[in-house]
Each structure stands twice: as C-alpha cells, then as structure tokens.
Structure 1
Amino acid sequence: MPDLKDQLRADLTTAMKARDELRTATLRMVLAAVSAEEVSGKEARTLDDDEVQAVLRREAKKRREAADAFAAAGRAEQAERERAEGEVVAGYLPAQLEDADLAALVADAVTRTGASGMKDMGRVMGAVQGAVAGRAEGGRVAAEVRRQLG
C-alpha cells in the first residue's frame, strides 16, 4: 500500500480523534477521490504515490476554483471554507516553485529546445512540464513561457 495514502488515513484518524471538523471533512473528501480514481476504468487498481499526488493536485485546484467562484458571487464564508480546505490538501503536496526558479527552468528549456517564438510554445511546455513535475501549476508555467517567448 502506498505511503501517501497511508499517511492520509492516519491523519484522518488523528483529525477525527481531535474533533477537527475541517481537516476530517477534507481528508475524507480526498480519500474518496483517491478511492474513486482506483476503481475508475476497466479494472480496480491501487494508486502509487505519484498518482495519489495527481489526485491531490486536482482536488487542490478544485478548491481554488470553487473559492474564486464563491468570492465572485459574494459568498465570503463559503470561499474561506474552500481556501481552508485547499490549504489542508496543499500540505500533502510538494512545495511550489518560486517565480525565479520557474523562470530559470523555462529559460533552460527555451535554450535546450532552440525555441525562437510563440510557435514553439508547445515544445517548450513539454520540456518544462517534465522538469516541474507538479511543483507549479500549468497556468503559471504557461504564463512564464509566454513571457519569455513573447
């Protein structure tokens, strides 16, 4: 059984014992998403840590988008709840790259691929995504690639 999934289960038990409602609800939601991912497709399988992290990234993105939507609709209380859930999920993800580190990775990819303009954006994005490995959102990466190629 993967370590990250075990850690999520252990933390859920701890949160339940501590009567931490936010953390308990968030971890239950994450574990439900992991279980749903395991049984999706033609046959059930056990996710490894990288696949569990992909589910966590997807859930964190959902929380950010929901918080933005609630904030835009003037529902501050729900937006704050979504942000708090997002912070709990983010605690299980690798640290995000700083802007300077991301810029350096993109610059390196631009020189390696020999990109000369926006027409080469796809090639640069492919090279950068491998190096970033979930430590930066795709939107941030794309914005930096556009900035350096434009």
Structure 2
Amino acid sequence: MANTIRLEVITPSRMFYRGNVELVVVRTATGEEGFMAGHVWSRKLIDIGPLRIREEGGSMKYAVIAGGYLDVSDTIIMIYTDAAEWDYEIDLALAVDQKAAAEKYLKEHRQLPDEDPNIVAVKKGLARSKARIHMAEKRDRRRNMN
C-alpha cells in the first residue's frame, strides 16, 4: 500500500475536497509540481490551472483551481483557492463562450494599461476559461478512450 497524506482543498464557499491521497499535482510559478507523503515542508503560490489528485488506492480525480496557495506539512497538504471545480462540472460550451467574451473585451480595450483593475480581472477570467477548456477536452478524451 502506498503512503498517503491528508489533503484539504478549501474555497471561500465550501470544503471542495477532503481525503487521503497518494499524490497531488498543481501548477506553481515554476511549472507543475507534485506533492506526496514525506515531502519536505513547503508553501507555494499556485497558478490558475489543473489539479490532479491520486486518491488512496490509485483512482484519479481532476479539477481546475483558480490559483491560490498550497501549504505542505508532515501530516497534511492544504490548498486554499478562490474557486475549484471538478472536470465533470465544467460546461465546455460555456467556457468557450466566456473565453471569447474575454478576448473580445481585451481587444476592444487594448488602450487600457495592464494594471487597470478591469483588465487584470478579465485576464484572470481568460486564464481560468482556458484552463477549464483544456480540462474539459482532456475529460472528453478520457471518456472516449473507455
């Protein structure tokens, strides 16, 4: 049996996930990183992107998270994020529409500086839409393989 560690993924609105896991993979500023039982203490910023969880027993779960940070200790991995959703919760058509709307807004407002609060928010939304699309497409490929 593989070593496990407790994982909790918390959003402002809910406890998104709580359980024992063998592996957690997230995107950090330096790329994708995996964390498991016995990992050295760590605290990292997380980018918008995929969350992969290998649960105790080997089953995989896939989600998209909206950035945040990760805290690893001897006994638990904590992920704090503004939003999280399972791959099966993603509406691909809606994500595509949201991506198009964000790209249109940025094109129409390209004269605004990158620091403009609306530009920052739309770019964050665009990144989340892209991550959701990517995850939904991977979900659909996994389904078609089975």
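If we compute Kirkwood radius over Cα pairs in Å, for residues 21-92 alone for structures 1, 2, which one ends up with the highest value?
1
Identify which of structures 1, 2 gives the largest calculated value of mean projected area of the Cα convex hull in nm².
1
One of 1, 2 was used to compute FRET efficiency 1/(1 + (r/R0)^6) of positions 37 and 133 (r between Cβ atoms, R0 = 30 Å, to 0.05), and the result was 0.95. Which label is that?
Going label by label, the one that fits is 1.
Thinking of 1, 2, which structure, once helix-only ellipticity at 222 nm (-39500 (n - 2.57) for each DSSP H run of 4 or more, over all residues; to 500) is computed, gives back -11000?
So the calculation was done on 2.
Can you tell which of 1, 2 yields 0.6 when distance in nm of label points 7 Å out along Cα→Cβ at positions 101 and 125 is derived from it?
2
Values in this text are rule-based calculations from the coordinates and carry no lab data. Just so you know, these numbers come straight off a predicted model, no measurement behind them. Cβ atoms are built from the backbone, for glycine too; each structure is taken alone.
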